[in-house]
Structure 1
């Protein structure tokens, strides 16, 4: 939603769901179920946060709160939809949603990158407080 234009954002979202419905007719799932599964596929479970201990700053892996999980996944979906090539935002959003549903695309790569960073910094997990 840009500049508080909620009705335009709703229109784009529903148009994207219509496009998903047309392109995935052979799939028995409804477009909204596809959207939910796509969000589930790009939702990060852990993330790293900077913690200053002594004079050093450590990237400490932490579990993501449920509300933040949803916010991050929607943010990733929109961020990588905007970068896609396409005519309208609805088409870009539909394409990114279908890619995320199939565990492909930029948003899935971003989630995997976050998980890799958390895994690499597992040694600093005891700094959680």
Structure 2
């Protein structure tokens, strides 16, 4: 997982961002080892956080590798992510309305799955 995070950081930097946010389950799993309904955050230096709803939080803690897990209340995801507003964020979110809401609180937010696609081309050894 450490090598995956290094690759993700490299590709995140290549799109001029310093923080990667994933909403897609397969990218969340690639980043954290946890497959479920949650959001994963990779910050510069490899710090990895999962924001999970109450029903998924304990499983996220058990199944993820070297991650902090924050429990999010229903509808509280955007306010939790807004704490990252000073960072240059790249998110793989495919939902237009969610991206528009996030952009109101996080002006330097960019939508791209490119860092994940590029990192996942290189298979783990």
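Quick note: the coordinates plus some simple rules give every number you see, no bench work behind them. Since the model is a prediction, treat every value here as computed from it, not as a measurement. Cβ atoms are built from the backbone, for glycine too; each structure is taken alone.
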- Winner on mean count of other Cβ atoms within 10 Å over residues 24-31 once structures 1, 2 are ranked, highest first: 2
- Upon calculation of Cα extents along the principal axes in Å from the atomic coordinates, which of the structures 1, 2 produces 55, 35, 25? 1
- Work out which structure the value -12000 belongs to, where helix-only ellipticity at 222 nm (-39500 (n - 2.57) for each DSSP H run of 4 or more, over all residues; to 500) was derived from one of 1, 2. 2
- Message: Quick check on the output: 25 is relative contact order in percent (Cα under 8 Å, 6 or more apart), derived from one of 1, 2. Which one produced it?
- Response: 2
- Task: Taking 0.85 as the value of FRET efficiency 1/(1 + (r/R0)^6) of positions 16 and 72 (r between Cβ atoms, R0 = 25 Å, to 0.05) derived from one of the structures shown (1, 2), identify that structure.
- Result: 1
